[in-house]
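Each in structure tokens, the structures are laid out below.
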Structure P
Amino acid sequence: MSEPRILASDGKWRIVRIEDGDKVGHVLEKQDGYDALGVERWKELRVGEADGLTRQLRDYIIAQAVKAEKETDQ
């Protein structure tokens, strides 16, 4: 598993690319405060199954970040 790569962020949320072998995934995370040493903590933003609009917004944001990543890599 390689190090996660931050594709987009604004301080309160971030989109992270995670690779595990030949599997690639993207996760939307939100800031979850700081630990005792002052290091930021992040946790995955889970979207309820019944909340279609929020899920669509999440998918759109991830798609835009992936598109920007591909354009940057070329």
Structure Q
Amino acid sequence: MATQTVSQAYLDGIREGRDFQRFCIAAGDTLDRAFITDHIAAIERTMAQGFSGTMRDFMRGERDFWRNQIKRGK
């Protein structure tokens, strides 16, 4: 089995998603499934514009964070 590495940019994307989630909760906002799904779609539209490298890894990390929140039922 091959070992895959995770870039710092990917981890930063996850951290950004988590920070945004915490900010919204602290402000009393509700992060429902529809909001999260729309946010994921916006990230994917941005990625489709041709970003690569570090910026793409960052966006992938945030997208994956939100996908995981949906799986967890958040």
(message) One of P, Q was used to compute helix-only ellipticity at 222 nm (-39500 (n - 2.57) for each DSSP H run of 4 or more, over all residues; to 500), and the result was -24000. Which label is that?
(response) Q
(request) Kindly point out which one of P, Q the value 12.4 was derived from, the read-out being mean count of other Cβ atoms within 10 Å over residues 6-13. (result) P
(message) Ranked on relative contact order in percent (Cα under 8 Å, 6 or more apart), which label among P, Q comes first with the largest value?
(response) Q
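None of the figures in this text is laboratory data; all of them are computed from the coordinates on show. These numbers were taken from a predicted model, which means no experiment stands behind them. Cβ atoms are built from the backbone, for glycine too; each structure is taken alone.
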